[in-house]
Structure P
Amino acid sequence: MEATLHALGGLLIKAIPTFLLVLLLHFYLKRVFFAPLARILEQREQATEGARRQAEELLARASSLAAQYEEAIRQARAEIYLGQEAARLRWQQEHEQLLREARQRARAAVEQARQELQAELAEARLALQSRSRQLADQIAGMVLTERAA
């Protein structure tokens with residue numbers, strides 16, 4: 001068994017340079033390759049996360065602006081509708097006022113025509129009465145002259 005332990009000790013002594021070389025290779029690769037790679041990956045992750053956060057912020061800001069614009073458009077539409085309604089009511093009132101004035105003018109014209117017709121009728125009656133008296137006098141004169149003759 002001693003020979004085995006001695007052989008094993010020899011193997012271990014021969015393996016020490018290989019172990020040291022692997023250990024040295026491990027630290028060299030860790031320092032030269034893996035540490036910069038980890039930094040680059042961390043920077044990439046931070047840049048990606050930063051871009052993602054920035055994109056989310058921009059999206060939130062865009063959504064907020066879109067909501068503000070939609071609200072402004074709704075308010076503008078409401079103002080336009082109110083203005084249109086006010087204009088429609090004003091036009092309707094003007095139209096009703098014009099109709100009232102036209103009706104008043106028509107009533108006044110009808111009343112004036114009625115008064116003129118009544119005046120003409122009264123004149124015609126007077127003329128007829130006077131003419132009928134003249135005719136009656138002529139008829140009576142003719143009848144009396146015929147009887148007298």
Structure Q
Amino acid sequence: MQLTLHSEYALRVLLYLGTQPGRLCSTREISDAYGISKNHLVRVVQTLGEHGYLELLPGRNGGISLAKEPHLIRLGDVVRDAEPNMRMAECFDRRTNHCVLTPVCSLRPVLNEALNAFLSSLNLHTLADLLSHGARQKMSAKFATLTV
């Protein structure tokens with residue numbers, strides 16, 4: 001299984017903002033720190049805002065910040081919210097499914113169980129876990145060298 005760039009960038013945005021507590025950051029700042037497209041990042045930020053992970057303040061002096069404390073942001077929830085189609089196979093989407101085995105298939109429930117286990121495993125961890133044990137300081141230092 002591979003996450004889309006949308007989910008990967010969502011996690012990266014949260015990590016970046018988690019290293020900048022109490023500070024508004026711009027999408028340009030984050031895109032420069034990671035070397036990723038600002039246009040793509042704007043869509044990611046909108047998704048995170050829609051799902052309540054970010055506070056978005058528009059305007060010249062605006063920016064983005066975490067809307068929740070890091071210990072309340074579960075990684076599995078972020079991935080589920082950022083992935084538009086959590087499909088492991090064609091049969092997961094009833095609208096586009098053309099598999100002739102669907103009525104008798106025993107694979108779909110197994111794949112669904114695996115997907116749920118994956119997300120449950122991610123949900124054992126929070127953004128705070130990723131930022132613990134000095135990781136916040138190390139990442140902050142790394143971001144500082146990338147944006148200089």
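Before moving on, here are some points about what is shown:
- Given 14.9 for distance in nm of label points 7 Å out along Cα→Cβ at positions 23 and 127, calculated: source structure among P, Q: P
- Value 9.4, calculated as distance in nm of label points 7 Å out along Cα→Cβ at positions 47 and 111, assigned to which of P, Q: P
- When mean count of other Cβ atoms within 10 Å over residues 39-46 is computed for each of P, Q, the largest belongs to: Q
- Read-out Cα Rg over 2.2 N^0.38 Å, computed value 1.20, structure in P, Q: Q
- Source structure (of P, Q) for helix-only ellipticity at 222 nm (-39500 (n - 2.57) for each DSSP H run of 4 or more, over all residues; to 500), computed value -36500: P
- Of the structures P, Q, the one that 17, 14, 11 was derived from, the read-out being semi-axes √(5λ) of the Cα gyration tensor in Å, for residues 7-78 alone: Q
Values in this text are rule-based calculations from the coordinates and carry no lab data. Since we're looking at a predicted model, the values are computed, not measured. Cβ atoms are built from the backbone, for glycine too; each structure is taken alone.
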